[in-house]
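Quick heads-up: structures coming right below.
Just so it is clear, none of the values below were taken in a lab; they were calculated from the coordinates. Worth saying up front: this structure is predicted, and the values here are computed from it rather than measured.
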Structure P
């Protein structure tokens, strides 16, 4: 398999020296991609979630062990018929503009989140109304019992915003990121493509608990955090070695052995569930609108080849074969996995393409030039598609352009697209409800827009399932059903290390980088 040649000389970041001489040095972080969108409800881009967990807070938090714990909420009560949930906010919550966080802010934020998020959209079908009781209390009044309500409030990105911002439709971007989280976004310093900066929010009152995943006390030990956009991985690694930056979110896998041998540097896998690498297919445009074409790809798809193209000989960083759900989560199962483990059959796949009615349309792939792993996986996909008889049009662009273009539902020649590769955190791929790419609601769904009524029925049955055994049984049925419809292509899971300077300690393990808890030794 073709490997990248990235160990080339490159200029340093050229960071200004005066900041390094400050009494308390800022935390300097190289994110996985350029921050182009500030609204985590409008987009599902991981880099925007990285930003959002700094700026916003949640009513509840996931603790990494399957528990949902109060965060902004002091707690809640549930009526005897389980249809009325009353939530009370804890004292001292403030937004970055100095205004108190009120129950009406929470109610409207949940409405906006529920209009857009794949999990929230289903939850809102259970909701009769969300009613403000007073400044600190609100109620969610349900039409029927909803076993998954707390998961939605604590393990999805249901961030709380001021009511004035949350009144904006979820289909329109919020560009004024005022939250109540431990850091304030310094918008005046934001230069997309270059840098972003955050300041510790002195008005934030953390819970008096140790931080665990997204739960517990979010104590900010840095007065200032600077994000530095650096798409060249060798330049980023050299900056870390020289102490010009403190943290790289996604160091190139090829460079991990070298970084582990570098003085003053260490790498760490912060989430053992592994990130799902997947190719999203556009069901509106040929050739991926043809289910027989999608089924043919599965016959030839080799997850091991895809993941090895990224991790190379570091096989300990791969999880193959993989089904739909994260292996550390209760819904993980092996139903239908023989479709990935039996010998791959290029000849059969090619025959299936010929019999599918394929008319020679180009499979357009958006390949991000500033995401080396995704770009490499895109090359492997191109080779696979060509081997089974598909024409391929691989178009290179930066990740910000991929994020923007993937929202276009037009044909390719009018700004649309055919496929792109992305990653999904273990928490997002935890279950049929949270897995945003596992939908069948057409143009109302996530990018790719498959229409699959049978999947939607099973998914809603999972939401209704009264206990873990029933949930697991439905998850297995959904995974078997997947191989009939092939909504997307799971390419394998990868354990992605982050890289740090050795004086950065107490890093909190989570599905996204979190900036609380950690400190400089």
Structure Q
């Protein structure tokens, strides 16, 4: 795999995912090293001149008016990491922690922070030798940076805290020893530089947005399969309809659905039937899925900007030998995008669950009750719909916007905060729930196809027949009750691997996840 230079501009979401999940080698360029060294030299000069600089020669937050002496400058940075490491809860997932480190390297390598090359080198060593600091998921209010979580990451650099290495949870000191490093001695400003920024919420956002694009494609595939087995029409995907209301997501969803169901013998089999119009969950799928795609697209635009930004404070500009104090660490843009994305993803799940209900309910379809023979003895997909309903209802709670909440911190010096990390954690949980709901819909649709065509062989559409083939590669037809959770988890893995999307796109061309 090609190495990723984390200092390049612009860096992409896909670059970050390659480092976070695929363990691509992480590097920075000689130009980045020069930028960092120039800034470090400037900091050294200012400290020698006893210049008052926030977080470098002063305390933090409401303590910013307290000047720190030369002899305590290093101790201040160590204390910053120890005092701010107040995280709570389960550790963040490995891919999230790797994304945090990659984003931190990117920000520091831009040369706007008080940070030496040696410190960035430690982070690169962690990435390339697969050291995963233990970073509790809770404790950030999303302003002044994601302080508590990133402090836990920084602790390992100085031989404190804990990390995973080769499957074992070890002390920071032991991990450093095993990879041949000594505990880092922080210089002026480095503790603050390691924690000040939106890297935690943005790291989660990188992964969520990447997965959401794939999920939006999968949602269209599932909907197309359900449309067929419910004897729906594809006339509602006519370009003329969407030309007169051209929301980007709506237009591409209609195009996706049209190509997925092209040449469907199932749809052709009931042309001219008595049904005038399909239910909204089928007929309005371009409008519903399309709005979700537009939410994903907006979140992607925000994350694209954020990963190519410097979100620290103070910002150092070596070219003019000056400092600017500002608020780029405030997570409001990311928080609001996360909350919007949460609603879009939740709606993918909500409409999917309603389609599941139409398949398992014989009063709403021409299919056996709960998609199984010998009903009564067998319950089929009855509880699959229950599970989907439970996840959809949970998402309604999780989709409550986090960004509209704020609580003052640091003796009211920081009197408005974003709750951006909370917003993104909720979004990731919603995405996982929706992956499971759509997995259930895909299982139901494949089962319905087998029941529908058992005595009346008909081909599905160009795209949907390929999706059916992938489902049956991993999950067999249900002729009698079995442990349903195994099938659901198998289907979720298929969704997350991208195997289904890839196979369908090989058949019908690109299925667009966003405009």
Structure R
């Protein structure tokens, strides 16, 4: 086993050793190193030490300590600032190696094909073109935690007290899963050689003779077997911290592993303890599951273990609810299949895909032997918004969910006018066009249809043709101030009503979007 570690992490360990303290790299980073994952996928580097928080802050004066759990944080920016005083730093730092923010280059709506594009899309186009040069600016802070042992978990989430321990063994014993209870330390002689030099490399290949790998709970064996297993008794681990159950599912789908039998059945037994966990924490784990390459498998695991009923119970109303037409499965199965085929990696788009038919159970009717789901998109958008709000998503994310579910039933005929295309873009929003087409692709494939159709492809081309047209109030050649000045109007709701009517006329005929024409139309509206 060879380690590839960035100079920043080595410096932290070196500084602890220089101050006569032990320091170990622990947690997910060690697991990922043991799995030989590419360095750009290893994001969070956490350390544990026998130094107290006060002692750590003496070593790293610009670090901060804001909790009672013994964790001191040190930002990447401050670390580089400290290092630059004594060393010549490499041009590539940890930020360069971290996985870049994903910019989808194979957009369904290819902005480069448009002769002109709306001003609001120019940033999206330039970010797509410059994606190769982009870097993550906000590197997660390094977290350094004193060896500790936990008291009782009376609320099934946090220990009622934390005691600083004296050994690594005690610290690893309290961790959640064996694959996360691994630790590494680097030999002091090796680090001394590196930091005796004034010029640092971006990362270092460390051979086995220069580091110590600690595995007290057979985590490496479980990694090789592809098993998620708790440290110690699963019942105790989940009773202590109920969020660990959700984390087990997340790790299983992220790492393509199985949950060990005793651990699996302990989750099923303790599933209702999830109600003690805040939805903010549930949301974070749930979105990571949706963002994984096995999102649908994650939902299936949440269902099998009973956890899903504590997160989105509304989904179960679609079980055994048959559909009509080209659908060959019930609503529940179709929703999972749509998620499985959704090409977007955005967890918000994937959540909207999972929920796109959430309104079918409440709109279900049988008329003359025919199944109908009239207005399920309208009803579903309201239900989906409530679910998104419950998950503590931001207002912007809730609105995205609402729009994607509300308008996922869009249809196109070749006789549709350019104005109808513009109204579709206006309803959905420029920023959501590609997302709703991704949802539609998942919906089609999830129901057994082809990925696309000639009508859908033609619609895409017509959308591109309209990308430079006025779509919103900001695009109008006049504004509220112009109307007050030219028509003698006062501030109030009437101004908004006039502008909305002017926009409707411009959507129908973009050639009207000039000051003279719009003022004339405004006068006609006032007189009407």
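Miscellaneous remarks
- Origin of the value 24.7, where Kirkwood radius over Cα pairs in Å was derived from one of P, Q, R: Q
- At a computed -8000 (helix-only ellipticity at 222 nm (-39500 (n - 2.57) for each DSSP H run of 4 or more, over all residues; to 500)), which of P, Q, R: P
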